[in-house]
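Next up: some structures, all given as structure tokens.
Readers should treat all values here as calculations from the given coordinates under stated rules, not as data from a laboratory. Only a predicted model underlies this, so the values are computations on that prediction, with no experimental measurement involved.
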Structure 1
Amino acid sequence: MLYNKIKHMDFILIIFVVLACTGGIVLVFSLVDTNSYQKISYGISPSLWITKITAVVLGLAAMFTLSMIRIDKIVKHWKAIGAGGILFTLLTFTPLGTGPASSDDRAWISLFGFTVQPAEILKVCFIITFSVHIAYVKKRFNRPLTILGLLCHAAVPVLIVYLQGDQGTGVIFILIALVMMFAGGLSWKYILSALILSPVIIWAVWNWLLLEHQKQRIMVLFRPELDPLGTGYQQSQGKLALQSGGFWGKGLFSGGSEEFIYVSESQNDFIFSYAGQTVGFIGCGVIILILFAICFRLVIDSSKCSQPGCSVCAGAFGLIFSHTFINIGMVLGFMPVIGVPLPFFSAGGTAVLTMLIAMGLVQSSLKSGKTDSEPTV
């Protein structure tokens with residue numbers, strides 16, 4: 001019976017995810033429509049909303065397909081999944097790799113006329129392989145060598161995207177790993193030790209890992225006057241755009257009747273600022289509530305699963321929460337601009353597809369439920 005196949009699914013989570021995707025499609029279509037009316041391009045392609053719809057449809061199909069498969073059957077293929085994700089991401093170092101002409105970032109590849117970001121797919125692959133790793137070592141989880149092994153595992157995707165020049169995605173991988181380790185039972189002694197050592201870690205990252213333009217992005221947060229027309233311009237415009245909509249916003253399809261403030265990457269990283277212009281404080285509040293509800297449901301779902309499903313849910317939570325917090329923080333001006341899209345709302349097709357696949361893995365974990373079985377490795 002159909003009921004027996006779908007009774008495990010978290011329909012509340014699905015409703016909020018569909019609402020977020022629908023809101024994203026409306027915002028992207030409105031952005032294309034507004035740019036068309038005001039006869040400006042700013043890199044906004046007329047077909048952007050079609051790409052968004054296509055990614056959402058494919059992602060929802062993947063989500064429902066995965067929800068019919070038990071997570072323990074999926075994770076059995078962790079070696080192929082992990083290797084495939086890494087090899088796909090390494091294509092960015094070949095002639096297929098591409099990126100903005102003004103940047104050294106080469107995090108995209110061009111295939112058959114489409115531009116995709118392999119690191120987004122790698123996030124899902126990492127959640128699966130890291131979940132298997134945590135499940136495999138759960139009886140000796142807090143031993144120093146076990147923690148070291150997990151950190152080395154997490155360092156692999158971080159190093160790859162760092163070499164791509166995509167440090168923002170590297171931060172996301174770190175946060176996903178930390179959330180999954182915490183959910184897996186990480187001892188407070190390691191957490192407190194990390195907090196005590198954090199000044200040394202920050203000093204080392206600042207002096208050895210961050211490039212000059214990345215340092216500038218951080219310093220502009222505290223002193224916007226350092227570079228008001230350069231590094232700080234996008235963020236300043238984003239805040240102005242966000243505030244310009246007032247309480248109710250200027251309207252989604254006001255066309256040429258309202259003057260809109262241009263923000264670069266308003267279709268992706270700064271779509272929250274465009275939401276502020278069009279649907280105002282009320283609309284932005286609804287967006288935040290929807291994303292909070294998704295994160296809340298993921299926490300609840302993780303408590304319904306045993307390993308590796310629990311870690312998969314935790315990884316999905318880390319993915320959505322870190323993207324949400326950093327993206328909105330970039331627009332509000334308390335986080336540096338590091339190129340992180342808003343979950344489900346931004347136009348990026350690969351990111352939307354990846355997050356919907358992650359939601360499918362959560363439903364798959366719920367199908368397995370609470371068991372004492374461990375993945376075969």
Structure 2
Amino acid sequence: MKFADVIGQKEVKDVLLAQVRAGRLPHALLLTGDTGYGTLALALALASYVMCSQKGDNDSCGQCPECVKTDKLIHPDLHFSFPVIKKSSGKTTSDTYINEWLTQLGSDKYFDLTDWLRVIGTENKQAIIPDDEADNIIRKLSLSAYEGGWKVMIIWLPERMNGAAANTLLKTLEEPSPKTLFILCSEHPEMLLDTIVSRTQRVDVPPLSTEDLCQALTERRGLDNDTAMGVARVAGGSWLKALKQICDSDDSKAKLNSFMQLMRLAYMRDLNGLMRWSESMASLSREQQKEYLTYMLHLLRENFIYNFGRSELNFMTPQERDFAYKFARFINERNIKQFSEEFAHALRDVAGNVFGRTIFFNLALRTIILLRA
């Protein structure tokens with residue numbers, strides 16, 4: 001993958017390219033950015049660039065043997081580590097799922113954990129990077145480079161490491177072998193060990209600009225400019241969120257319907273209905289629950305902003321705006337802070353494996369109170 005294939009992120013690309021050209025590339029980079037910003041795509045482009053034998057000032061050549069191998073994901077010195085579901089017996093590492101991983105990367109470099117779990121057919125389980133994987137990383141990087149150049153280890157979502165794996169990785173980062181590059185792609189760097197973060201050079205990957213998203217939507221998905229601009233404004237800087245608007249409308253409608261149902265049932269103080277709503281939310285996978293709660297937090301913010309009559313500050317679809325027309329007045333300066341805290345707390349509980357029905361029914365009861373604030 002070339003830097004030219006990465007959507008937007010010109011400033012980040014310039015930083016990475018300058019480090020390589022100046023010979024100051026650190027042995028470990030921590031690329032941090034939310035889902036859909038392009039951390040994994042940037043990691044792959046950087047790996048291609050450092051391995052390219054005929055690189056230019058701003059990109060890999062795309063034609064040399066090294067580029068051909070990295071583009072096909074068959075370069076023997078390019079390695080991956082990513083969250084997996086532990087098997088009931090035997091060791092489980094990224095190699096256990098490497099065929100599925102390469103298939104996913106071959107089809108699209110932009111995806112999230114829910115997409116990945118769907119690929120391996122384990123949507124209802126928690127994915128981790130286990131201690132067996134840390135030993136696997138050490139083994140791979142202890143070997144000499146097959147091509148005599150760089151060895152690159154891309155770790156996707158390193159915050160998913162368990163304690164043993166994180167501590168083992170830390171030792172490897174402390175004493176890296178020459179011409180070895182770690183690229184950690186993290187969505188939640190605050191969950192990483194401070195000692196790991198301190199041994200990496202952090203590069204924050206910002207949200208994609210509306211203009212870059214609009215251009216990508218017109219060029220890669222064939223949308224007309226007006227439609228692309230509308231989608232880009234609502235996407236919040238995420239290519240994945242933009243794609244889900246145009247490719248996964250059923251999922252978007254389900255999230256909006258769930259939010260509307262919660263608010264209507266809470267307003268009517270329908271406890272039986274809220275119990276059924278809680279059970280339906282609890283039946284989703286953990287990653288889906290996180291997606292729904294994150295979406296609902298976004299809608300709370302948008303409904304609060306709607307009250308100010310500043311359309312340029314609102315990022316809602318037409319369906320969301322239709323609902324906000326009557327609902328927004330219930331989200332105001334008296335309850336927005338508490339609403340945000342309650343939904344954020346529910347998100348933390350989901351991540352902490354608290355019983356789902358308890359999380360969502362408690363949230364529903366708090367919503368009854370806050371709507372009357």
Structure 3
Amino acid sequence: MIKTERLLQDFIELVGIDSVSGQERAVCDALKARLGVIGLTASEDNAGGTMPEATGNILAHLEGSLPGPRVLFCAHMDTVEPGRGIRPVINDDGTITSDGETILGADDKAGIAAVLECLRTIIDERIPHSGITVAFTIREETGLVGAKSLDPFPRANYGFVLDATGPPGEIVVRAPSQDKITATVHGRAAHAGVNPEAGINAIYVAARAIAAMSLGRIDPETTANIGIITGGKAVNIVPDTVYLEGEVRSLKKAKREEHTALLCGIIEKTAREAGTRADICSTLLYDGYELGENNPVVQLAVTAARRCGLTPLLTQSGGGSDANILNTRGIPTVNLAVGMENVHTTSERIKVADLVSLTRLLVEITRSAGRF
């Protein structure tokens with residue numbers, strides 16, 4: 001039986017530990033200690049580098065008593081800003097929020113808390129299973145960095161990432177690939193009041209390029225965004241450089257590649273027409289994935305959801321997660337909805353009931369895997 005108070009205490013304590021991306025040391029140490037108390041030996045890899053303060057991914061294993069597929073539960077340790085000094089509040093309506101000054105951190109500490117309680121329940125109740133691997137990753141929010149660097153790569157037959165919005169029972173079976181675009185537009189400096197004619201305004205060139213782009217929702221499967229623009233030294237100097245950073249995502253590889261090429265071409269053409277140039281780079285951050293309803297990992301998730309009273313719903317996402325990397329590396333993986341709402345904002349919240357439902361789902365996935 002799920003012990004709600006123990007689950008809730010874990011969640012409250014975990015969100016109270018600062019762990020913005022790249023600074024996960026404290027929560028990593030806390031989780032290794034918790035896994036040890038539960039009875040698992042946790043190891044830490046070098047995904048974060050070799051400096052003393054660096055943090056790696058956590059891997060832990062619970063051996064099973066049954067033959068059958070090993071399941072992998074994966075959640076990330078890092079949070080976005082503002083994520084320092086989080087003070088969680090348990091509200092009368094059964095939700096948990098922050099005090100309004102920070103995010104809550106249910107993304108993704110709700111997933112971590114559910115995994116810990118699932119492990120305790122499996123061990124306490126001696127539920128037969130065919131083996132569990134746990135991966136808690138770093139720097140997911142800054143480009144799935146931890147998952148890309150898992151070493152050794154976890155061994156498992158089916159993967160379940162706990163990092164989707166929506167109520168427990170929703171199962172993300174399709175997610176996009178993503179390109180990152182960076183560009184430095186070069187201009188020519190001049191005095192803005194004395195001889196502006198001698199200059200080429202790099203900010204103006206970049207603005208013209210952006211104005212010519214199709215951004216936002218391109219079609220039901222594709223999005224694009226320019227999210228960063230920096231440049232200029234002073235208001236009386238015609239700026240000689242400006243830096244742009246953007247992205248293109250699509251559920252279809254060909255659409256992503258086509259739109260990325262279009263945006264890069266616009267920047268190049270606009271700079272050339274202005275008598276200057278741009279240094280442009282596009283990088284694939286991660287591949288997408290698509291799993292059919294008959295895929296065994298999907299069937300396992302659907303079966304387990306029904307057995308614990310949830311209504312399974314197969315969905316797609318516009319965002320990437322560690323599931324993208326795990327699928328690319330050969331572990332069929334779905335992303336399970338955790339119940340978190342309004343993520344990456346100070347209005348983030350989660351229902352206690354959803355946290356409990358998610359944990360029940362993980363226990364049932366573990367139990368059901370032994371029968372597959």
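Quick check on the output: 4, 14, 19, 23, 21, 14, 5, 0 is P(r) over Cα pairs in 5 Å bins from 0, in percent, for residues 298-353 alone, derived from one of 1, 2, 3. Which one produced it? Spell out each step's value before the answer.
Working: 1: 4, 20, 21, 18, 15, 13, 6, 2; 2: 4, 20, 26, 20, 15, 10, 5, 1; 3: 4, 14, 19, 23, 21, 14, 5, 0.
The structure behind it is 3.
When P(r) over Cα pairs in 10 Å bins from 0, in percent, for residues 50-89 alone is computed for each of 1, 2, 3, which one produces 25, 34, 38, 3?
1
Given a computed value of -10000 for helix-only ellipticity at 222 nm (-39500 (n - 2.57) for each DSSP H run of 4 or more, over all residues; to 500), which structure among 1, 2, 3 does it belong to?
Of the options listed, only 3 reproduces it.
A value of 24 was derived for relative contact order in percent (Cα under 8 Å, 6 or more apart); which structure in 1, 2, 3 was it taken from? List each step's numbers first, then the result.
On the way: 1: 30; 2: 18; 3: 24.
So the calculation was done on 3.
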